[in-house]
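Pasting the structures in now, so scroll down.
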Structure P
Amino acid sequence: MKNRNIGIRRVYVWLTYRISYLRRDTVIPWVALETQFGSDYALTRQFKASFLKQLRKVSLVYQDAKISPTETGLKLSPSKTHIPRISK
């Protein structure tokens, strides 16, 4: 059975973690995201459509995330973290 479910929680956790340490604009290739999320799609564009659908939902909650899809991947820019850092 093929796993074609990219969970919204997985995308949210991944995005909040990545942005928490991001210092400059970074483009993550679609193929790398497809590998990381373990989806089994015949075409990367199918994965991209499914991932972007979940990302739009995450963006409703994490509105400060500076993200933009590009032809080659997902561009992440330094943003306010969604979960405050614990100060020591």
Structure Q
Amino acid sequence: MRIFMFKEGLARFATDEYVGPTKGNLDNLFMHLTNYAINKNSDAFVKGEDEDDDSGHKRSFSSILAYLEENEKEREFNSEKLVD
């Protein structure tokens, strides 16, 4: 399989921590969807200050890679390995 990725992009995150679907949580849109229009209404919504902010609901792809490089060392994450 070959995957093509652009150097920059946008990642969106749900505002509630994900738990696998159950009858009790299927209606929790803040957990199962990443739409801005939905999550902006959550009490847990955090608006990012700029494109390099890695704490908001929307984050740049480069900030995600930087976070993984810094925080996933024990799993030996290396973004350079993503390139063939």
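We did not get these values from a lab; they are worked out from the coordinates using the rules stated. For clarity, every value in this text was computed on a predicted model and none was experimentally measured. Cβ atoms are built from the backbone, for glycine too; each structure is taken alone.
Structure above, values below:
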| item | result |
| --- | --- |
| Structure with the greatest value (metric percent of Cα pairs over 23 Å apart, set P, Q) | Q |
| Which of P, Q yields 1.00 [FRET efficiency 1/(1 + (r/R0)^6) of positions 18 and 74 (r between Cβ atoms, R0 = 25 Å, to 0.05), calculated] | P |
| Entry that produces 27 once relative contact order in percent (Cα under 8 Å, 6 or more apart) is calculated, selected from P, Q | Q |
| Structures P, Q, by distance in nm of label points 7 Å out along Cα→Cβ at positions 42 and 66: label with the highest value | P |
| For helix-only ellipticity at 222 nm (-39500 (n - 2.57) for each DSSP H run of 4 or more, over all residues; to 500) computed as -14500, the structure of P, Q it came from | P |
